[in-house]
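Below, each structure is written out as structure tokens.
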Structure P
Amino acid sequence: MEYLPFTKPDVDEETILGVAEVLRSGWLATGPNVQAFEAQLSDYLEGRIVRSFTSATGALEVALEICGIGEGDEVITPAMSFAATPNVIMRVGAKPVFVDVDIHSRNIDLDAVEKAITPKTRAIMPVHFAGLSANCDGLYDIAQRHDLRVIEDAAHAIGTTWHGKKIGSFGDLVSFSFHPNKNMTTIEGGALSLSDPLEAEKLDRLRFHGILKDDEGNQDVVLPGGKYNLSDVAARVGLGQLKRLEEFNEKRARLVEHYFECWSLENCLLPANGAGHSWHMFAPLIPFEDFRISRQAFIKKMHEKGIGIGIHYPALHLFSLYRKLGYREGDFPNAERIGRETVTLPLFPKMEFGDVESVIAAISGILGS
């Protein structure tokens, strides 16, 4: 068997030829392909305002700036996510207030959110973990009652639905990632979905140097913006990927169904299989101590068998940066268990059902079951 990575993007020949056309055109920075990509992504999200970014991280940071969040403010966010989520909160001068997650869904615990609200709380930043939607009804109920903004980290969730509605087609501010390991890619890139045209105008300034142009092309700088505009090369990749997104997500779902069918190991906690899941990742929890093997040794043995494994993610509050905020081991037991036991198994559209069977066979052989 050829080496099976835990993820691999699927870029078709039509898209590759389209990128070559963009390179030959001489228009490589933001241009017609970016406009087309944003328009098609808006259509996909049922008409929402959409702006593309060089990364989802940039989109999250600009979303916080749009909300006016800064020094002295608090933003509630889960202790189980990638570091980008709390980092952007700190970058605007605010404090990330971590709360625990549900052990099955890996999504933010809304009871914990309610308890964490203080007079300094300005926003909630949930994560739709691994492609499973957080409880949007409960989330927005809390936000409305406490007059809070919601900035959804939907990096894992392009194509995810909540009660039949696509994440990003409703709600406050919603950020997507198009990194190569996501369900669709623009090589590097992201997008922000929002509904307020005035906030979209502010976003445009924040996204590109704070520049405001009049109808005659005269420029003024009205705020200290950054530079997060997507290139036409990246957008052309995104156009090809968006066209196939539903196909990709359907294949992911079938592969995951086969993982569930083939899994026989006891004492492991498989991810929740909720409605609307786009299956960005398949990440079971394996109690390695029970199997008398370390996670590092397990990953090494899987690698030796030609299978790549990821870890998504260590618990955030145990990193040095966030310990400086006063967080300690024991604060968030579910996030800590996930951080200790999680492994990300191969899952991408070009996989075959036989690949799933090979992964399960390798795991069973290593763990002695």
Structure Q
Amino acid sequence: MKFIVTLLLLSAFSVLPLFAQELPPATALRQVVPQSRIDLLMQAAMEKKLIAGGVVLVGGAKKTYFSRAYGKVSPAGDAKEVAVDTIFDLASLTKVIATTPSILKLAEERKLSLVDPLKKWLVEFEGKGRDELLLLNLLTHTSALNDMPLNPASPMQSAIAAAAAQTLKGEIGSRFHYADINFILLGEVVRRTTGQTLDEYALKSFYQPLGMKDTCFRPPKEKMSRIASTAGDTILITGEVQDYVARQLGGVAGHAGLFSTAGDLALFCRMLLGGGEVDGVRVLEQRTVSQMTAPYFSRGGRVIRGLGWDIASPYSAPRGNFFSRGSFGHTGYSGTSVWVDPEADIFVILLTTRLDYRNKSEFSQLRSELSTLAVEAFGSPQLLKELEEE
């Protein structure tokens, strides 16, 4: 009889819509086959050619609940299978895994202030009518700056000069507009403040102390065999950052260029859940983590961001249905995302070899449903009880 009940549950599960707008509570399925629901979600994404493969990792402050690899490292016919330690181009996760913590650590050490005018660190802004533009505005994408093409002969200087001369669209501090230029400038602030490039500073301040052995900009040759490919205009790119502007900037930039594994990112997430500390190693103070993930409102309260981190905005698909209001995360164009919920003690990491860049809505649904399934499958008993009572 037990076999028949299980078979019926599996049969019912197999016909659930894998890309539905809302997933049913399915309490019984949560208890019987929670991992299989994630497996089927990823399998559906591969069959739809959204991705060639990827890694999903779900964890909490003290343990990993789920870690699994799927598919191939590229769409090439002879591509290798993805492994749990495959290295991925993180794209815009660079903003929150490298640049944001670096700026916050410098503020913690009183080497700069988040309310410093940008012109204090980038003198090119002096006399350009940008006196009210603060580092805080760059972190929250409320600078009113827009992205622009760079001069390949002097990419960083052209980025700074063009940003300083740009006609602002909107009011500084109130207009939310997600733009890479904000973090390109912040990466340069790290360099001018410390005398170290962003990759050097982040490595010494975070990755080495936390034991993140595969997290770096410009991966070395010995790691190439473990790196998943990304799609260029006409070719596959392996081991070099996909983002064209980051390549112009030499592969190290505040907005993109970082590579990592799901396991390394799990260490970083645990550090955040631990208030700046993991396994006895502290890299940020508790107050710094709290400040970094506190809500900042724009667009009349319709957009909520942390410092660098997303909370509730048009980019918040990985929040899913059940993450709390205090959760935060970020996405990356290459097919990556991280979402962390301190209240529920859970985080979800998705790293993929993304294939379809035009179908943004289905990719957003993949991120959203993964987080929803993760909470249903691995959320705390108290959280699951609250969900069942809703």
Structure R
Amino acid sequence: MRKIIRISTVPLSLDLFCRGLLRELSETYEVIALSSPGEELEAIARREGVRTVSVPMKRQIAPWHDLLSLVRLIWVFKKESPMLVHSITPKAGLLSMLAARIAGVPVRVHTFTGLLFPTAYGWQRRLLMLADRITCICSTHVLAEGEGVKKDLAGHGITRKNIGILGNGNVRGIDLQWYSRTPEVMAMTDVIRKRLNIRERQFTFVFVGRLVREKGIKELVEAFCGLQAVHPEIHLILVGEGKGEDDLFVRTIRDRITATGHIHIVEWQTDVRPWYVVADALVFPSFREGFPNVVIEAGALELPSIVTDINGSREIIREGENGMIVPARDSEALYNAMEWMIGHPSEVRRYGANARPLIASRYEQKYVWLCLKEFYKEILR
């Protein structure tokens, strides 16, 4: 049985992008999951039934530590002699593609799920672009999660290699059976409404993700506070976590959030389904994404979305069909879109009804996995 190694910098990324996939692949290949050590990696081994290997890696720039990680990866690849190494996440891509090339791994694949350099400046931008170029040079195959990421890679001269996109772009896919409005989910939604004191017909927006500046939280809170002056009954639920007390979000807008009484901060949930369903619309004003699964999850649960005009989001949302697209970093545009939804409930319901079929036709998980398996079959001939 041919051996393949799937690698990410931290185990959480493997868990996020490869949940269920590793078990599926193990029916055809000997699969090894590799990342930095952690309880999540041990959980992946138990759940997926695959062997795991840990190599400490830092997400941030750390030259001495990165060199040690590179040496360890070369040793692992030489010892294991896989046919294929497939990386995801930036640091794992750089280190593993370089190590796999040095170790003589015949097939080396990196998937770009998002790019850091487009929103960076100065020396940091140049360094990030160089890292991506090295990743591509050392890869035999380069994949992009979506047309936007592919366009950025090609347009900035990161690589001249053919950049592939599997299926309709998303690399994770969605389990439509799980993301559905089951009686269990609806019962949990009723509990949430009582907990947050949200009454029927009080229009509610939800955001799911990290509560940080680059997700557009500041613009979202500004827009909502302006709307609440006109529509005092509306609610906003923020599901996620910040970066600690020094984060811009905490320092600049915590007081405004507390003052409204209708913005609810909820810590990250292992089951986010009822938090989507309790709302009338998702608002996802991020500045930068690869291919946001949040928007796909919301659509699968029949929720329309307001998103910014960025990679991934613009590929999932079709203006006037399942949501609205506004410019990034623009609280006024966000305000106008949110106000339109409040004033057009029948259109919002139509958007929601359209959302699930659109998601099902493009991002159903089994289809996404099939596209990957066909890709492996072709490159491992």
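Computed from the coordinates by the stated procedures, all read-outs in this text should not be read as laboratory data. Treat the numbers as computed from the prediction; the structure is a model and nothing was measured. Cβ atoms are built from the backbone, for glycine too; each structure is taken alone.
Here are the numbers for the structure shown:
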item	result
Which of P, Q, R yields 3.4 [distance in nm of label points 7 Å out along Cα→Cβ at positions 83 and 219, calculated]	P
Computed 10, 34, 31, 18, 6, 1 for P(r) over Cα pairs in 10 Å bins from 0, in percent, for residues 147-298 alone - originating structure among P, Q, R	R
